[in-house]
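Structures are listed in the sections that come next.
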Structure P
Amino acid sequence: MLWRILLLTIGVIACSTAAILIKASHTHPLVLTALRLPIATLLLAPLFFLDLRRRPHAFTRTHARRIVLPAVVFAAHLITWAYGARMILSAQANLIIGLAPVALPFFLHHLVGEEINRREIIGTTIALGGVLVLSARDAFSPGGSLWGNLACFVSMVLFAWYLALGRRNRDFGSIWLYIVPVYCLAGLICLVIAAPVFSTFEFNSRREWLLIIGLVVVPTLIGHTILNQSMRHLRGQIVSLGNLMQFIFAGVIAYFVFGEVPPLFFYVASVLAVGGVSAVVLSAPPQPRMR
């Protein structure tokens with residue numbers, strides 16, 4: 001149990017580096033996303049074909065049609081995240097994106113008919129209060145970015161929608177038969193959207209390529225893979241609360257890399273956000289662990 005918690009912590013830290021790497025890069029957000037997904041797809045493709053070889057009929061035209069909406073939503077999530085993460089403090093961006101568990105029950109209610117209880121509604125209200133505190137501060141204070149908060153909030157909602165779609169599509173033969181096609185189609189969508197600004201990319205910049213590879217390997221492959229693995233062996237509530245702690249690690253890293261120091265309002269908002277998410281997560285029934 002202890003080593004699984006340690007592994008989860010490593011995964012959370014890996015995911016928290018996404019905002020740092022995005023902010024450190026000078027590449028246009030659209031181009032950054034358009035390069036990130038195809039590279040991730042290429043690295044994960046062997047796992048897809050290995051599973052497809054084992055289950056030749058596990059991915060059909062019906063499955064291909066079902067990944068279209070998740071791919072569109074995921075592409076929109078990553079694009080808005082790339083914009084928002086650059087506009088506000090890294091800790092703040094991770095705190096807002098970590099609120100996905102409070103939006104998830106509402107999508108699950110609509111998509112798969114799961115009931116919403118009173119504690120989830122109360123928790124959502126409290127967590128949204130934290131976002132309002134941050135937004136009010138940024139709206140009326142110099143140096144703040146209300147649009148950055150909005151971009152991250154929209155990205156969070158899109159991410160919750162993407163997770164809910166994944167829950168609805170859990171009948172796919174394996175996670176790779178679902179994730180890899182979604183990444184591939186989302187990458188193609190981003191490439192088309194980024195086409196007008198692709199010429200701005202510094203193809204000869206070793207620094208930019210290293211940051212993009214780091215974005216693919218650390219948060220996308222290592223971080224997300226560990227979180228998916230943790231969901232198989234730990235209670236979903238533990239993983240959700242652990243994932244919320246990304247903002248702490250992102251804040252520490254951003255302090256040393258960018259010299260970012262969150263204002264007092266951020267800590268007030270953090271208490272509200274963590275309290276609200278905790279209420280939502282802990283109100284959910286325990287999920288059976290997979291062996």
Structure Q
Amino acid sequence: MSAINTHSTAKNSVLPILRWQLRNNTRGLLVWVLGLIFTLLMYLPLYPSFQNLELSSMLESMPGEMSAALGFDKTSTGSGYTQSTYFGMLGFLLAAVACIGWGTRAIAGAEDSGRLELTLSHAIGRGQYALESLLMLMVQVFVLSLSTVVVVLLLNGPSELSLTVGHVIMATAAWAALVFLTGCAALAVGAMTGRPSWALGAGAAVAIGGYVLDAISKASSSLTWLSNVSPYSWAFRDEPLSTGEGWGGIAALIGLSLVLFGIGYWVFRRRDIHG
């Protein structure tokens with residue numbers, strides 16, 4: 001962002017950082033949306049024939065603990081299959097990578113490139129910059145979520161998934177809250193440190209750590225307590241796609257996201273900016 005453009009945007013528009021980020025990140029957001037759509041188109045239509053494939057028999061022959069840990073223990077139903085292939089695995093992976101990247105670039109990436117210092121020198125406060133970056137992350141997650149809901153519902157009938165609209169919305173909300181947390185972790189640590197590598201590591205730790213803890217908790221009855229500290233488990237333990245339940249997990253994920261952002265916001269307004 002040039003000094004002239006930053007100064008002009010700050011003086012002449014509402015939410016200047018959000019507007020600038022929307023203009024510059026729309027193409028990247030579209031790529032991620034297309035990636036999620038492609039994943040859904042690739043996997044959900046396979047469900048009717050999945051029941052007759054040798055793969056189905058192979059999954060049934062797997063040890064129960066391993067099958068549960070990998071999320072393959074309920075693929076016999078449309079909701080279980082959609083959860084295992086998309087919300088709990090590939091869709092989660094793609095969306096988490098996207099959100100971690102966005103959260104990292106928002107502050108840490110801008111600071112590392114020198115753009116942040118330039119922006120803040122032209123009538124943009126640190127608090128405003130951080131808040132609008134959070135709002136941008138929310139917009140991006142909303143677009144991913146809306147795309148997911150629309151495509152899943154479009155494929156629901158042809159793919160014989162037997163999903164209900166309310167349950168799809170609830171599962172998508174839980175999924176969105178989870179990937180939003182990964183992005184917030186990256187955004188917050190980036191705000192606190194100004195280091196992209198630390199921001200990336202924080203987001204990845206939440207995503208990978210949560211998934212691993214959930215898998216371990218399902219592998220052994222003596223380790224089920226690990227699910228209590230797994231954000232991934234918070235999102236999906238109520239099986240929102242099957243039951244339509246999950247507000248508690250969503251609230252916990254959003255609450256933790258806001259706490260992390262609040263800490264990052266507080267530190268960001270007080271620390272030195274790397275030139």
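A short reminder: the numbers here are calculations on the coordinates, not readings from a lab. Model, not experiment: these values are computed from the prediction. Cβ atoms are built from the backbone, for glycine too; each structure is taken alone.
Observations on the model:
- A value of 2.2 for distance in nm of label points 7 Å out along Cα→Cβ at positions 41 and 217, calculated from one of P, Q, originates in structure P.
- Computing semi-axes √(5λ) of the Cα gyration tensor in Å across structures P, Q gives 38, 21, 14 for structure Q.
- Answer label among P, Q for the case where helix-only ellipticity at 222 nm (-39500 (n - 2.57) for each DSSP H run of 4 or more, over all residues; to 500), calculated from the coordinates, equals -23500: Q
- Computed 4.3 for distance in nm of label points 7 Å out along Cα→Cβ at positions 153 and 225 - originating structure among P, Q: Q
- With relative contact order in percent (Cα under 8 Å, 6 or more apart) computed over the structures P, Q, the top value is the one for P, the highest of the group.
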